[in-house]
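J.: Have a look at these structures, which come just after this line.
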Structure I
Amino acid sequence: MAGQRLTDKTALEQQTGSGDLFMVVDVNDTTGSAAGTSKKIDAKYIIQTDKFSLSNAEVIDLSTGGSPKTLVGALSGYMVTPISCTVLCTADPSDIEGSNKNLYFGFDHTQTALYWDYSSRFMGTIATNQTYIFSGSQPSKGVKTSSTINTAFYMWSSGAFNGGWSCDVYLTYCYTKVL
């Protein structure tokens, strides 16, 4: 509402989401006033958490030859900076995972040598719901053989899972402009 002070507005009492906007004052742009110019900024350039729900069929198809899950799309002139990833798994006690496959997060889903973080033998022989938190390990070979600029961020597996579990994935990240 025009003329209303920011401090009088209703508070957002949850995390920001895709498309949410912040108001900032760009002090380097004095076209609006000597103190700076008011501008909007999309939350994805600051920090954002997105949720993805994967059915059992989608989990099974995560393998490098299947359908890796794109968690953050590529944005021209930017790199994705992942901060943390939480995976909440819902197990099916009558259909326990037995594949001993690994779960990966990173920028190149076509292989399993380079990644941002991973878990070996993911959900293997577990019959109860589980929570996994990833924060970006320090892989000895790095995360990608080329630049991560203009590159999406993925979730994939080393092969087809065979258990009856599903999951919700919460990825916290931001886009970083590369100058």
Structure II
Amino acid sequence: MGELPLGNPPQLETARLTLRQPDALDVDAIVANLNDMAVAGRLSHVPFPYGETDALFFIKVIIPKQMVWGIRPKTDDALIGVVGLHGSGNSLELGYWLGTAHWGHGIATEAAHAVCGFAFDGIGTPQIVSGYHADNPASGRVLAKLGFVQTHTAHFFSAAQQREIETVYVRLKAEKFPQSS
């Protein structure tokens, strides 16, 4: 497995999207999208309400330790979501979120497919794991389209909801990854 380009992942392109690392210029867009319980409530580590201090922490502390891409339409380059990988060794974990105005258009699937392709082909990881809240079947469908299969369920604390949430854990092995999505 190759070295992880932590804090400096390469720019990725898809048919409709440019994926590049978020920076301080994206703070307002990050806050606008994550200060929405419909988004924050679906994530494990994101607080609610979500403000500028939270976004700056994400930019300055989290991003340098992970591979994080801002999801941007090629039409206007505005950050509409984030997709990323973290971990090391033989398994990386995929996470993503998308602003509600962009749900239901295949954007999360397209962005996650590009990142998984980079992880398998560019880094050589043999598997990627992920998880989603059991009450978020749309996220489960995104992962299923990419070839992820369920491994188990457990309860995980949601910072936004301040309670334990049933979480479905999934795994995708490199040999099961669909090259086109």
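J.: As an exercise: distance in nm of label points 7 Å out along Cα→Cβ at positions 8 and 136, calculated from one structure in I, II, equals 4.2. Which structure is it? Working shown, then result.
T.: Numbers: I: 4.2; II: 3.1.
Computed on structure I.
J.: Shifting gears a bit: Identify which of structures I, II gives the largest calculated value of relative contact order in percent (Cα under 8 Å, 6 or more apart).
T.: Greatest value across I, II: structure I.
J.: Taking mean projected area of the Cα convex hull in nm² from the coordinates of each of I, II, which one would give 13.2?
T.: Numbers: I: 13.2; II: 9.3.
Only structure I yields this read-out.
J.: Given a value of -5500 for helix-only ellipticity at 222 nm (-39500 (n - 2.57) for each DSSP H run of 4 or more, over all residues; to 500), point me to the structure among I, II it was derived from.
T.: The structure behind it is II.
J.: When distance in nm of label points 7 Å out along Cα→Cβ at positions 72 and 88 is calculated for each of the structures I, II, which structure yields the highest value?
T.: Comparing I, II, the top value of distance in nm of label points 7 Å out along Cα→Cβ at positions 72 and 88 belongs to II.
J.: On to the next question. Figure out for me which of the structures I, II the number 3.9 belongs to, where distance in nm of label points 7 Å out along Cα→Cβ at positions 40 and 104 was derived from the coordinates.
T.: Clearly, the read-out refers to I.
J.: Let me ask something else about it. To which of I, II does the computed value 1.00 (FRET efficiency 1/(1 + (r/R0)^6) of positions 128 and 152 (r between Cβ atoms, R0 = 35 Å, to 0.05)) belong?
T.: Of the structures listed, the value fits II.
J.: For distance in nm of label points 7 Å out along Cα→Cβ at positions 48 and 80, the calculated result is 1.1, so let me know which of I, II that is.
T.: That value comes from structure I.
None of the figures in this text is laboratory data; all of them are computed from the coordinates on show. Given the structure is predicted, the values throughout are model-derived calculations rather than measurements. Cβ atoms are built from the backbone, for glycine too; each structure is taken alone.
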